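What follows is a set of structures for review.
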Structure I
Amino acid sequence: MKNLKALLFSGAAYFFMVGCAHLVGWKIPGLYLYFNVPSLAYQDKIIALLAFGWAGFFYASFLNPTRNLVKSILFIGVVAIIILTVINLTTDFKSLGTSIDPRWFYGETAVLFVYWLSLVKTYQKVVTGTTFH
């Protein structure tokens, strides 16, 4: 359970930092997935709002990691990774700027997938080894 809680807390911290970066417009790779793609301030504020929501969801799961909360995180996580992959595959990034290298976006999505996969594996260990609330 300790490892699961650590992963959930790190997810909360990550999405909190994503929210902060988008709120102030700091295009930091990893916190801004499409960091070198033009964006409008209102779009960044909407993303910040959603990221803070994800942070709260992860933090609530960290405080009380029930099966339903963790399963929800795993489900929305895989949906998010699929959507990011679709965006990466279907967007003509070169039309938005010749200096945009979409390989960055694939890499960032891959890192999120690795995090999600580690959360799945850790959740499976907890489920088979202990009881949930």
Structure II
Amino acid sequence: MSNLVFFVDDSARDREEVALNLREYADMDTVTVELPGEAIAMLTVDFIARLHAVILDYQLDALDHAINSRPIYAKLLELAPEFAKLRVALRSSNSEEFLRRRFAEVGVPFPPKYLGKGKLMGMIDWLTGLPAEE
């Protein structure tokens, strides 16, 4: 089973801490990216096939304006719908209800898992609970 997690977050501190925690507590490696364009550019069928899961921060500050991770999830759905419908989590300090409305506003389905920021063990439990890929 792959143990590679793709983590997209604009916070350098969060990228470092999540990667460290996943390695220490879940024996998982992490590829981290800061910007949505960077993340989308990395998404290929071959890259996705190597992943155990994807964790997306909702709010991503790029240059001088705030954007979000909805386009990244839409690209995952386009390239690997089965993977996207099972192995993607949205991580945020916003409420799940608020984010569900934001996704619905643009017609993008909501990722299968919502992870509140600051709940490390919940994130690890979700990742380690995912079934093994075939």
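Any read-out appearing in this document is the output of simple, stated calculations on the displayed coordinates, not a laboratory observation. None of these values were measured; they are calculated from a predicted model. Cβ atoms are built from the backbone, for glycine too; each structure is taken alone.
Looking across I, II, the calculation of Cα extents along the principal axes in Å, for residues 83-122 alone that yields 41, 16, 8 traces back to I.
One of I, II was used to compute Cα extents along the principal axes in Å, and the result was 52, 27, 18. Which label is that?
Numbers: I: 52, 27, 18; II: 35, 29, 27.
The read-out was computed on structure I.
Looking at structures I, II, which one was helix-only ellipticity at 222 nm (-39500 (n - 2.57) for each DSSP H run of 4 or more, over all residues; to 500) calculated from, given that it came out as -13500? That value comes from structure II.
Once distance in nm of label points 7 Å out along Cα→Cβ at positions 27 and 51 is calculated for every structure in I, II, which label goes with the largest value? Working shown, then result.
Numbers: I: 1.4; II: 2.3.
Across I, II, distance in nm of label points 7 Å out along Cα→Cβ at positions 27 and 51 peaks for II.
When mean count of other Cβ atoms within 10 Å over residues 11-18 is calculated for each of I, II, the greatest value falls to I.
Matching task: 31 is the computed value of relative contact order in percent (Cα under 8 Å, 6 or more apart). Pick the structure from I, II. Clearly, the read-out refers to I.
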